[in-house]
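Below are structures written as structure tokens.
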Structure P
Amino acid sequence: MDLERLVDLAAEARSRAYAPYSGFRMGAAVFTADGRTITGTLVENVSLGLAMCAERAALFATVEAGSLPVALAVVSPRTDGSVTFPCGACLQVALELGGPETVVVAATVDGVVEQSTVGELLPRGPRKA
């Protein structure tokens, strides 16, 4: 699993983000259990509830492709000066589909990269029985 390449693919996906309201362009890439990579991009909507995060777009596409996530990379601007990791909702989807050991790599547009796991970022997230 080449995490640097995964970040590059997430950066490419970020370039296709549709973010006319927030301007917060984000891209994601998933490395799948069967060795593929699948990307996703943020798509906003004037009706906020209809927007879709880049992470969930990539995670859902992974399921549609018949696989499960092993690693998730996101690329976006910083939030309050810090590297932006996926939100709780996106982490919950990653927990459901990939489990607590799923690697999460978050990168800024200026190249700062941090790594964690879903379990570390969402230690008490609800899990399927």
Structure Q
Amino acid sequence: MTLDKTIVDLVGFAAIGIIIWYFWLSARRGTMAALTHGVQGALIVVKGGYTPDTIVVRRGKPVRLVFRREESASCSERVVIPGFNRSALLPEGEEVPVEFLPTAPGEFPFSCQMGMLRGRIVVE
């Protein structure tokens, strides 16, 4: 094997390694909720999924997540947060706040009513 083929192979394997690490092995911490007037909050856009899909909040402070649905798929018309006993209908194009008070640390999933779109709330 010539030197140029060896270099191309090594660069290719490095690129594959970076892709594997980025998509499957890197731990994503999530988006820290902004604290405004004592309330933690974040805007979550619903379009083929939740963006951001991981929200980090602190326990003991009220949380207001605002969901804005930018699609018409029937699956995304409701968000369900079972760990906080909350759900909300998400009309297309409107911002809908969902409020709760996290009292215990942990990870709490949220999803559409069918469970196809998923996200999580991390309480520290």
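Values quoted throughout were computed directly from the atomic coordinates according to the rules given, and no laboratory measurement underlies them. Since we're looking at a predicted model, the values are computed, not measured. Cβ atoms are built from the backbone, for glycine too; each structure is taken alone.
As an exercise: helix-only ellipticity at 222 nm (-39500 (n - 2.57) for each DSSP H run of 4 or more, over all residues; to 500), calculated from one structure in P, Q, equals -8500. Which structure is it? Display every interim value, and only then the final one.
Numbers: P: -8500; Q: -5000.
Matching structure: P.
If distance in nm of label points 7 Å out along Cα→Cβ at positions 24 and 64 computes to 2.4, which of P, Q did it come from?
Traced to structure P.
If FRET efficiency 1/(1 + (r/R0)^6) of positions 8 and 32 (r between Cβ atoms, R0 = 41 Å, to 0.05) is calculated from each of P, Q, which structure is the one that comes out at 0.50?
Details: P: 1.00; Q: 0.50.
Clearly, the read-out refers to Q.
Kindly point out which one of P, Q the value 21.2 was derived from, the read-out being mean count of other Cβ atoms within 10 Å over residues 56-63. Write down the numbers at each step before the final one.
Numbers: P: 21.2; Q: 16.1.
Considering all the candidates, the number was obtained from P.
For Rg/Rh (Cα atoms, Kirkwood Rh), find whichever of P, Q sits highest and give me its label.
Sorting by Rg/Rh (Cα atoms, Kirkwood Rh) in descending order puts Q first.
I have 1.00 for FRET efficiency 1/(1 + (r/R0)^6) of positions 16 and 72 (r between Cβ atoms, R0 = 41 Å, to 0.05), calculated from one of the structures P, Q. Which structure is it?
Numbers: P: 1.00; Q: 0.65.
Source structure for this number: P.
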